[in-house]
Structure P
Amino acid sequence: MLNPDDSELLDIADLPEYAGIGVDARIRELVGSAFTAKEVARGLSVSASSVHRRRRHRALWGINHARTWRFPAAQFVVADGRPVRQVPGLEVVLKELPADLHPLSIDGFLHTPQPDLLVRDKLVSPLDWLRAGRPTRSVLTCAAALDWYG
């Protein structure tokens, strides 16, 4: 519990008293827009066991939420509201990220423009880079350069 002075400072800055509120809301948003294993299997024309095998081998990004696996939509090319294929090269990138990264760290990396990823003189995110058919190695270089735990 915050003392009244600290609480007032947070109110002035329009910040929540519990920083985790923002994290919780972002996780709910990420999970809420994710696909189930069954939806991924149907969209990719594979079995649900194949989806889970890919997740275990870190070729698909899954989030365990409320005892069920959800697969963030950002990793897929989506048509008519369903995944039709994984973003090319992403399976290689996912395998190279630290296995214990928080889902929001993965999401942040995939959506944040990186200094070494330039398309027409504009910084782009790893997902945009891969969607444009650019070399996976460049995204791997960006991921390797980050201090994930610093």
Structure Q
Amino acid sequence: VRNGIVPILCVGETITEKVNHDTGQVIHDQVTTALSNLTAEDVEHMVIAYEPVWALSNGSNFRDVETPTPDIIEKVVKDIRHNVAELYGQRSANNLRVLYGGSTHSGTAGGFLNISGIDGLLVGGASMDFHEFSKMVEIAAGVAASRS
């Protein structure tokens, strides 16, 4: 951050942590540990991506991976912003950009982008397919236009 680079902090739970209902605690611990030596200004200039480990593809199977429901994603995003607010205040939490980074593709991009609190997507395997990624960019542009 201090050198003009925008860091993306990826946080997320494993399948075991999900099954054990530990998602909230895991996210809290990851966020508070990773941000512990930063200033409020630093945090406002970075990005946090919710990237549940259990929802990641191997790069080519991005259409076949289970993803969290919109309600779960929205809750985790709220938890991330709440954790940031506890550490650095509500302004930092509001200015922080939060992405969803589980497996996404053109069929799910619009739905994920319309989840409250999501500022964008961290695209993995789908970004390796030019046509697929181009469709996602078009969808994102449409969502952005509808927000303004």
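Coordinate-derived values only; no laboratory data. Everything numeric here is computed off the predicted structure, so don't read it as measured data. Cβ atoms are built from the backbone, for glycine too; each structure is taken alone.
If relative contact order in percent (Cα under 8 Å, 6 or more apart) is computed to be 24, which of P, Q is the source? Label of the originating structure: Q. Largest in distance in nm of label points 7 Å out along Cα→Cβ at positions 68 and 84 among the labelled structures P, Q is structure P. Among the shown structures P, Q, from which was the value 2, 10, 19, 21, 20, 15, 10, 3, 0 of P(r) over Cα pairs in 5 Å bins from 0, in percent calculated? Computed on structure Q.
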